[in-house]
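**Q** Structures incoming, each one as structure tokens.
All of the numbers you see were taken from the coordinates with simple rules; none came from a lab. Just so it is clear, the model here is predicted, and its values are computed rather than measured. Cβ atoms are built from the backbone, for glycine too; each structure is taken alone.
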Structure P
Amino acid sequence: MARPSLDIGSVGIWYGGIDALPTPQAQEAAQLIEELGFGALWLGEAVGRDPFASAAVLASATERLVLATGIANIYARDPMTMAAGQKTLAEAFPERFLLGLGVSHGHLVAGVRKHDWSKPYSYMVEYLKRMDEALFMAVPPVNEPGRVLAALGPKMLELSATAANGAHPYFTTPDHTAVARSTMGPDALLAPEQMVVLSTDPAEARRIARAGMKIYLGLPNYYNNLARSGFDESDWSDGGSDRLVDAIVAWGTEEQIAARVAEHHAAGADHVCVQVLTDDRTRMPADEWRRLAPALLA
């Protein structure tokens with residue numbers, strides 16, 4: 001399938017900490033991201049705010065910014081409800097909502113939501129078919145809204161190109177971006193996430209990076225994907241080897257971080273979702289966004 005019609009620009013902001021902000025401050029964050037010129041704000045879904053409601057609240061506070069889900073959990077709502085939410089937002093805010101879908105993780109799906117997570121890929125295949133067949137008897141959006149999949153392995157990447165409009169890989173490297181582009185072909189949207197730390201002190205930067213990476217190092221899908229990229233069990237010890245930390249998290253000056261984002265683009269990314277890591281998740285990283293914008297959007 002072709003890229004979605006909406007324009008998300010070449011760089012966006014992935015902001016997992018937005019749920020720690022009261023709604024007025026979350027709206028201020030979206031306004032700042034738009035003012036700085038980033039093309040999209042990516043919102044996650046775990047055990048916090050509903051991403052569709054949040055997207056509506058944030059879109060109402062901005063004028064041009066695209067709100068994207070990175071990702072909406074397919075086990076959290078049935079296919080008809082997911083399609084209805086997507087089309088409702090796409091009609092209300094034309095060309096300003098991009099639906100990112102994913103199978104999430106076993107501990108969240110089976111452990112927290114009490115759903116069967118035994119065959120996530122097969123479930124996604126059937127889910128997308130049911131979305132396409134779902135009735136929607138309200139005013140539709142002018143253009144068919146696009147969707148991207150959280151994809152790491154070859155099967156999900158292929159599905160991202162054939163049953164969706166592209167992929168949103170998370171916790172990956174530019175090398176994976178090249179693999180994803182080769183697997184999906186030239187037409188699908190490719191929007192990888194990239195963690196960053198604005199610090200030139202190696203020890204400090206890696207300390208912050210390891211804190212941000214900690215939860216992901218225990219999740220099998222990320223482990224398996226990084227193993228395919230040549231990392232092994234030794235890279236998981238002590239919060240991640242320097243080699244792994246430096247591969248996943250870009251740190252240093254604004255220019256060094258911009259160079260990593262450029263590697264993703266050179267490897268085939270259309271859009272890179274930059275996630276700023278700091279010591280305080282409850283603090284909006286406004287200063288870091290301001291510092292990065294000139295380098296990333298030049």
Structure Q
Amino acid sequence: MVQVKALLAKPWIWSFVGAFLVWIAAVAFTRGHGGGGMIIAALSLAVFMVIVGIGQMFVITLGPGNVDLSLPANIGLASAVAMKVMDGNDSMVAIGLLAALACGFAIGAANYLLIWALRIPPIIATLSAAFIIQSIDISYGRGLQIKPPPGFADFANLRYFGIPVLAMLAVLLAIAAGIVLNRTVYGRSVLAIGQNLRAARLAGVKVQRTSFLTYALAGTLGGIDGALLAAYFRGANVDIGNEYLLASIAVVVIGGTSVAGGKANVPGVWGAALFLVLLLTMLNTFGVSVGIRLVLTGLIIVGVITAAGGPKAER
């Protein structure tokens with residue numbers, strides 16, 4: 001009983017509870033048909049939310065006002081760059097992935113340089129960067145009809161014992177993120193900055209360097225996400241990352257990370273991603289129209305964020 005109470009006290013557990021309840025509702029509506037397939041499909045689509053969500057989590061953990069709104073544009077441009085470099089050739093996959101990573105890293109680094117050099121809030125800097133990136137993406141990627149290399153596309157859709165391989169890799173990424181956050185100097189510096197910026201600076205934490213690395217990390221994960229999305233959906237698209245603006249923030253906060261900074265929950269990112277994907281699946285199963293689906297999704301997200309967003313860190 002004590003162990004159960006301790007588990008329920010963890011903010012991230014409620015994202016998994018929400019995902020389970022949504023799945024039960026969808027299965028009940030379909031009278032038990034397609035429950036297993038729904039979970040596999042949810043795992044396949046949740047991967048992309050998890051990847052960008054982890055990057056966004058690190059940024060938000062830096063404290064109030066820190067957020068990366070350039071991720072959708074970043075994903076779109078990186079997908080175009082990766083597909084252009086690969087040019088449909090399996091032998092160029094590694095170079096294409098490196099190009100996507102480099103593109104994402106450059107965008108993340110530029111975001112922080114804007115924040116640092118112009119002394120403007122991150123939300124303004126990254127939103128401004130998003131418009132610039134989107135303009136570049138439109139001129140570079142519009143009309144791009146290059147499909148991913150067949151081997152790369154097959155890998156992005158590969159399943160092992162019925163479980164998507166990308167989901168397995170995303171689990172490993174989440175584990176690595178948890179280790180970095182809690183077991184390394186960099187991760188502890190991120191938490192310290194989010195808990196109290198002035199105290200962290202007085203304690204000798206290299207605030208500027210840590211913040212730079214955090215925005216660069218978020219950008220890099222956005223870049224690799226773009227390449228994987230293009231492979232999964234078998235083609236790059238200017239708008240391929242649009243849905244990940246709200247999703248990347250929602251999975252972080254629904255997962256139990258404090259919007260006030262200084263407290264992150266890596267497992268919750270997975271639970272929240274599954275919750276959002278299963279929620280959309282359930283609404284589609286119920287035959288809800290697009291307009292009503294968007295309204296209901298927004299209301300549910302706001303409700304869950306209010307209930308499970310976790311306590312705010314004291315400043």
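**Q** If helix-only ellipticity at 222 nm (-39500 (n - 2.57) for each DSSP H run of 4 or more, over all residues; to 500) is calculated from each of P, Q, which structure is the one that comes out at -13500?
**A** The read-out was computed on structure P.
**Q** Between structures P, Q, where is FRET efficiency 1/(1 + (r/R0)^6) of positions 159 and 279 (r between Cβ atoms, R0 = 41 Å, to 0.05) highest?
**A** Between P, Q, the highest calculated value is found for Q.
**Q** For mean count of other Cβ atoms within 10 Å over residues 87-94, find whichever of P, Q sits highest and give me its label.
**A** P
**Q** I have 17.5 for mean count of other Cβ atoms within 10 Å over residues 119-126, calculated from one of the structures P, Q. Which structure is it?
**A** Q
**Q** P, Q: which one has relative contact order in percent (Cα under 8 Å, 6 or more apart), as calculated, at 22?
**A** P
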